[in-house]
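What follows is a group of structures, each given as structure tokens.
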Structure I
Amino acid sequence: MWYAIVAVFIFLIIMFVFMQIAFSIVIPIKKSLDKTREIEKDKDPDLITFHDELMAKTTTFKSRYNYDIAMYYFLQKEKTNKFVVIAHGHTYTHYGSVKYAKMMFEEGFNVVIYDQRFHGASGGNNTTLGYFEKYDLYDIITEIYNEFGTDIFLGTYGESM
């Protein structure tokens, strides 16, 4: 009899641990926009200067799941059909993409970075480690095609996931 009680107790402990792990993955401790800006500024102040001085526009649009997606555009002064969309890492914000945005911009690309679902200025109640985020990226690409035409050369780049 006491074996059964111990087995149930151990089972409950294991389930609790697995539930905590699952919860921490889906709703992670994320960094705020201010914190990620500060971290990136400490690493390389020129990146924040690039971000602040060369960002052409900021927009948001409703995702197909009805939360806001924040997008940040860095557009070349001379018209070009080269575009890249850059996704930041897990628990971070678009500030983590600025290092890549600067590099791509210097190579002549128009650059779009964005805050993924549940991060930065974007909405969403949790992260799905790519399940819903892939649709957000698809919709961002569609937004870019709608605004700049379908005859553009568009690539994607991401960090972490």
Structure II
Amino acid sequence: MATHPTTDNLRVRLERRPDGQSGAIRVIVENNHPSQVMTLLRWDTPLDISCFRTGTLRMVDAASGKIVQGPGIKIIRKLPPSREDIIEIRAKGNVEQEFELNESWMPTDGRSVSISARGSWRAAWPKTKAEVTTEDLEAMTGAGAMQGTFVSEADVELKLHR
């Protein structure tokens, strides 16, 4: 019997870049539902290009345990979201986003940091991107839209230097 999809079907993984370079991190969001495509709003998720600046991806100094403070910006977004702000993940599929760790506030002295993701899915729909309507985007919380929280499955530790 098929289960009804929820945001619990979305998993967040963080990985080092496969080439061994420490200047980037890869974010992978998986839809582990066996049969249902999911479409989600990128805003304030690990797939948002501003995720380090907003604190969705968090960096902690591995030696001291203290958070490496980023700018902590708040973004005022134009509503409704555009179609470019949503992303489709097929059943048992994933999407990836790579981030260069070169922001001016990030340490460059070779120290080890631990990176994790934490936040909320603002809107997710159990349908294809093409099926998400203008009304869905305008409501973001209407019938069929789901919200939920996420935490990355494991932290990634790496050394930062330029």
Structure III
Amino acid sequence: QQKMGRRMKRYGRLLMKYEEDLDDKKYVYHYLFKTELTETMIVNEILLYDEELKEAYEYTRELLTYYRQRNYTEFYNLIKEGTKSTRKLFRQKFNIFIKYAKSIKIAFQVEYSNGVIEGINRKIKLLNRMSYGFKYFTYLRTRVFLVQEKLFKQS
């Protein structure tokens, strides 16, 4: 029991990795397992501890696959199936998905990225740090607009 808890705590992050990103060739010695294992073998070992964890992991992987393929119908069918699950926690989570189904469908159809906005916010924060000596806010504001214009002209 205690050994399982330590293994889960240390290697639980591997459950969140994409299956394609898990290393299945490189054997590394792991102290908690007292042997050389690959990341894929560790995940399989951890999934043997609890049937509910394994079920949730497989369900999540399937949802992620449909999301990456942008296959909304299969994604939604899997969610509907999840609401019929006997596990209360699953039902609650999948009901949230059904509640926001319209928004999720739009997210599948539209390629959207906050990258540009996040980049602008980062530049403004950087200017704020550097501009501690600006006497007036209008000077700072002018500086931000000058930098933004320079950014957009380069693109």
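No value in this document is a laboratory result; all are computed from the given coordinates. Because the structure is a prediction, the values reported are computed rather than measured. Cβ atoms are built from the backbone, for glycine too; each structure is taken alone.
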Starting from the value 25: which structure in I, II, III was relative contact order in percent (Cα under 8 Å, 6 or more apart) calculated from? I
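To test your reading of the models, identify which of I, II, III gives 10.0 for mean count of other Cβ atoms within 10 Å over residues 7-14 when calculated.
It traces back to I.
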semi-axes √(5λ) of the Cα gyration tensor in Å from the coordinates reads 30, 17, 13; which among I, II, III: II
State the single structure among I, II, III that was used to calculate helix-only ellipticity at 222 nm (-39500 (n - 2.57) for each DSSP H run of 4 or more, over all residues; to 500), giving -21500. III
